[in-house]
Structure I
Amino acid sequence: MMEKYLRQLISIVFEDKKEVFTGFLIDWTEDWILLKNNPYDFIIDGYSILKNTNVKSIIQDEDYEFTERIIKLKGLKTSSEEIIPLKDLPSIINFLAIKHEIFQIAKKSDKAVYLGKLIEVNEDELTIDFLGTEGRFDGEMSFNLNKIRVIEFDTDYINSLKLIIPEANKK
């Protein structure tokens, strides 16, 4: 079913989440979906890795073709520079920790998102050094792997905070 959407602009609606995720489908497995984010208008901003559960629908209409055409005319890349191992959550997290250092996670029910860098990941739990909105590391936070539904990386917000980290953590 996902094959026909590869490299195309789609929105994914979940049965149990209000948020709709829109982006170019880069890759997918039985457990995970990788999108290059299109948060609004003709903007590309980072990536989302979504847990492939409770997908209610995949939307693609005429407006998407127009948006897709403009994004491509702007010369924005709608693919991934590298292959991201969507095997399991520890593989994904370890890859992101090495390649991007800072990533963001969200759970199903939370309104909040959690940015940080990897401290440890095992079969059951992820521990990060939480990155606050001021660019300071604020200590350890742990998450049950089964509760993680969304992982984002390489977004403008995350990359902007990465610029201030060295300065903020001197204080």
Structure II
Amino acid sequence: MTDQPARPKPPAMLSSMDRVLDAIAALCRLITGLSLVTLTVIFGWLVFGRYVLNATPTWVEQAALLLVMTIAFLGAAVGIHESTHLSVTAFRGIVPRWMRTVFVVTTDLLLAGFGLLLLWQGTKLTLFKWGSMIPLIQLPEGLRSLPLTVGGGLILLFTVGHLLRLATGHDNRSDTIG
């Protein structure tokens, strides 16, 4: 086994940023996990109500849509933070190092732009829909697009974190520059 050279310790600002982003990602994982458990429980109630009580709870579909949006967009943001999102790295792995860096930066910039777009348009949609209510559960309609807005902001935030680490030479993603 060959010894890898020790990587220089990241600056304190970068370490602080990583701790904050890791905490946000952990909170998102907690929220998505609780949303998934809640989704499972309310669908269990739906089946029980429909087949045992012969009275289908009609609010389940509306609540499920909110939970699925939360799971999808917060989960996507965590995937960006942890670099577990879907990506094709075969081509990136065979090109020279300088070109790999260009691909990584390009991908990060595209992801940041996508997150900014989701944040901007999601905010407009959330504000536009906030005045009306979701039928059967009587919550603001804007809650449906709030996960899109928050998820977009988090995608932007996590991608900027990747770009800062890359710019300072402390990128820890296994498939990027190495």
Structure III
Amino acid sequence: MKPLVSIIMGSTSDLPVMEKALKFLDEMQIPFEVNALSAHRTPDAVEDFAKGAKERGIQVIIAGAGMAAALPGVIAASTTLPVIGVPIKGMLDGLDAMLSIIQMPPGIPVATVGVNGAQNAAILAVEIMALSNKEIAKKIAAHKAGLGAKIEKANKDLAEIKYQYKTN
């Protein structure tokens, strides 16, 4: 089994956030890999990873980063693959990381999800791959349909709650 998605984090301290992406990809049966690489502590390894990812069959890279949040941008600078940045809450409730990931120079885009939004990063990665893979497209369509069903069930459950002044 060869990975289609690569999930990178600056250190294993980011794993509790990034684990939501791992779980989603696993549920979708999308092969993935996960590694810790640091833009500041292992810059050569980050560059080697990014330059070789496409040849290894990776289609999308998800990079989580807090603090300086350089990792997604450094990866994007060395690959033509789509990179999705996950700002991780740290200082300033993650706003600093989010702004660092969003504010990339022209020519080096990084798609960015909300702070600690690893699951949305995985969903976006699957949606990107679904453009050229009918099996993946079916999986993500079923997932999205399931989201609507959850809300419909929630409304049925809410209808059963009784209060004296509740009107629905």
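Given a value of -14500 for helix-only ellipticity at 222 nm (-39500 (n - 2.57) for each DSSP H run of 4 or more, over all residues; to 500), point me to the structure among I, II, III it was derived from. The structure behind it is III. I, II, III: which one has mean count of other Cβ atoms within 10 Å over residues 63-70, as calculated, at 13.8? This value belongs to structure I. Highest-scoring entry among I, II, III, by Cα Rg over 2.2 N^0.38 Å, is II.
FYI, it's all coordinate maths here, none of it is from the lab. The structure displayed is predicted, hence computed values, not measured ones. Cβ atoms are built from the backbone, for glycine too; each structure is taken alone.
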